[in-house]
1. Could you figure out which one of I, II the value 0.05 for FRET efficiency 1/(1 + (r/R0)^6) of positions 155 and 299 (r between Cβ atoms, R0 = 41 Å, to 0.05) was computed from?
2. As an exercise: helix-only ellipticity at 222 nm (-39500 (n - 2.57) for each DSSP H run of 4 or more, over all residues; to 500), calculated from one structure in I, II, equals -25500. Which structure is it?
3. One of I, II was used to calculate mean projected area of the Cα convex hull in nm², giving 23.4; which?
4. Identify the structure, out of I, II, from whose coordinates distance in nm of label points 7 Å out along Cα→Cβ at positions 75 and 283 was calculated to give 6.3.
5. Rank structures I, II by mean count of other Cβ atoms within 10 Å over residues 91-98 and report only the one at the top, that is, the highest.
6. Work out which structure the value 6.9 belongs to, where distance in nm of label points 7 Å out along Cα→Cβ at positions 259 and 307 was derived from one of I, II.
7. Between I, II, which one scores greatest on relative contact order in percent (Cα under 8 Å, 6 or more apart)?
Structure I
Amino acid sequence: MSDTVSTAAVKRDRFFDPLEFLARYGTLIALGLLLVFNLIFTRNFATLQTLNVNLTQVCTIVIVAIGMTMVIGTGGIDLSVGSIMAISGALAPLIFLGTILPVSNIGLSVAVAMVAAVAVATMLGLFNGWLVASMRIQPIIATLVLFIAGRGIAQVLTNGNLQVFRVSEFQWIGLGRPFGIPVQVIIMLVMILIAAWVLRRTVFGRQILATGGNEKAAELAGIPVGRVKFAVYAISGFCAGIAGLIVVAINSASDANLVGLGMELDAIAAVAVGGTLLVGGKATIVGTVVGALTIQLVRYTLLANGVPEAAALVVQAAIIVAAVWLQQQGRMR
């Protein structure tokens, strides 16, 4: 009887463990506190303009972070997403502006440009997957190849020149507002729903987590670990390709030096803060979205209240460290 009581007490203690609770819900609580703070202290926060600014800035982070979540779920990492965005953003204008081939029909050229740019981005993701799965190169080293070379490729494609354009058929992906909703928000929501369904409801989603949880055990269980890795890196490249198109469409220009710059860090931060374990075996798309929103709102809050951007970056780094520490504490308990 005493053993039963003791066991029950231990379970109650574990259930109400504050560190475990924070590891699970801390990011959501932080997001709620940030919203309350801004509603009280930040001028003009509760306006459609502010909502539009924050959504526009967070969309590309979320889209890239969706692919990053799946990669990290397998125990990998993808440092090349920013450079892949630059390649996608450089290639599309080259096609629809007629730099590569003469333009006869602008609508058709834009469609070809979008498909080609995203297809190339996906193939670059497959290249990363080949290095990781077939060549057995550590993910951080394998993706560092395109992190370095990818932006150089984008610069070669454009000769280092800024590509400025006014092509409404293409710019709708970044500036369109059907029913008052930004197109990139619609794209983001669709991708969130698909990715969440894949991770939670499909065999492939379970294979991702099994691969990240214990790769050797997954192989012994008959899971095609190599193909899973190929797939997640291809998905990451696909997401980066779409994000690259959105960024250049919003800016009405493609700058190979700036498109996607630092995006790999923002995406990894969103995944980490959202609760996905960086060692693999656990992944949550909803958590990643909450993480991205939290990071964006922290940045906005600090800048809107006069804090220098350099200090905002330090705070962002501290949040990431705290999130990873809480994850570790939660796992230990």
Structure II
Amino acid sequence: MNGFHIAGRPIGGDAPCFIIAEAGVNHNGDPALARRLIDAAAECGADAVKFQTWKTEALTRPDARKAAYQQDTTGSEGSQADMLRSLELTYDDFAGLARYAEARGILFLSTPFDHQSLSFLVGLGMPVIKVPSGEVRNHLHLAAVGRTGLPVILSTGMARLADVDTAIAHLRRAGGGPVAVLQCTSNYPADPADANLRAIPVMAATFGVTAGYSDHTAGNECAFAARALGASIIEKHLTLDRDLPGPDHKASALPDQFAALVSGIRAIEAALGDGVKRPRSSEGDVAAVAQRSLCAAHALEPGDPIALEDLVALRPGDGIPADRLDLVVGRRLTRAVAAGRPLDLADFT
């Protein structure tokens, strides 16, 4: 497992899950709405709030169509470029949002979609670069990201294991920092049946990297299961209103759902424990009542050697434990013991 850190915080192993509120493009091109998303992410307890930064002309051809889900949510008219241009914020906007996030005590992140935006975000002080699923096979972009030397979070929607392997190799060959991979299903919303959460531990073991989950499903169940399977990073889209215009609102969590996501993940982490099987201190009272002690199955006389048929195990567990037959069997009593009385080491020679 590589030493993956975000802004000095260790990620993976026994560290708490790093939870990213994916604001994405849910600001609808409005910096004021973006600030409200930062407020919501901070109030929900997310570790980071993440946006997306691009220059439309560097991202898509003018004639590129919108995806089916984007047509469903934004209408069939207009091109992908038209939609992206309406959602594009300026670099000055992002600089202001980064300052606002810092004031709110939440880490600001943004995903770059072109070289110029990558350079801008690096200059803004990004501690980690997110590579979205659509760029897993974009080796030009991966090389540019790798050259920053920064840690990378790599989403893996639409990718085969071999594609992920190649992407990691390109990042490392270019001088990139440690890599974390996120299992992802690139549909909005994604069907839980397509989540394939078992890919999380598979990728962690195959590549020796920190692994996590980018959740596009409607509920929190898949994210909870991902954490139980070892996901060290979880991101989920956040919106203030699913009925707002824009491509991603309907596949995003409202603040109350996102707050429940955070609290649920923290509860799961506490429940996972350290894996060492041992009694818990909270079980003490029940153990005293529910466990058993070795008692006389019938009246026993002094000098009698104890055999198995002379013993019965009865509650409570305040005497010789029922699993310590070795302390009793074959030994001779020094005093009489009434039927049903718990045996004591002082009863023996």
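No value in this document is a laboratory result; all are computed from the given coordinates. Given the structure is predicted, the values throughout are model-derived calculations rather than measurements. Cβ atoms are built from the backbone, for glycine too; each structure is taken alone.
1. On the way: I: 0.90; II: 0.05.
Structure II accounts for this read-out.
2. Details: I: -25500; II: -10000.
Going through each structure in turn, the value belongs to I.
3. The read-out was computed on structure II.
4. On the way: I: 1.4; II: 6.3.
The value was obtained from structure II.
5. Working: I: 22.1; II: 16.9.
Sorting by mean count of other Cβ atoms within 10 Å over residues 91-98 in descending order puts I first.
6. Values: I: 3.2; II: 6.9.
Structure II accounts for this read-out.
7. Working: I: 33; II: 15.
Evaluating relative contact order in percent (Cα under 8 Å, 6 or more apart) on every structure, the highest lands on I.
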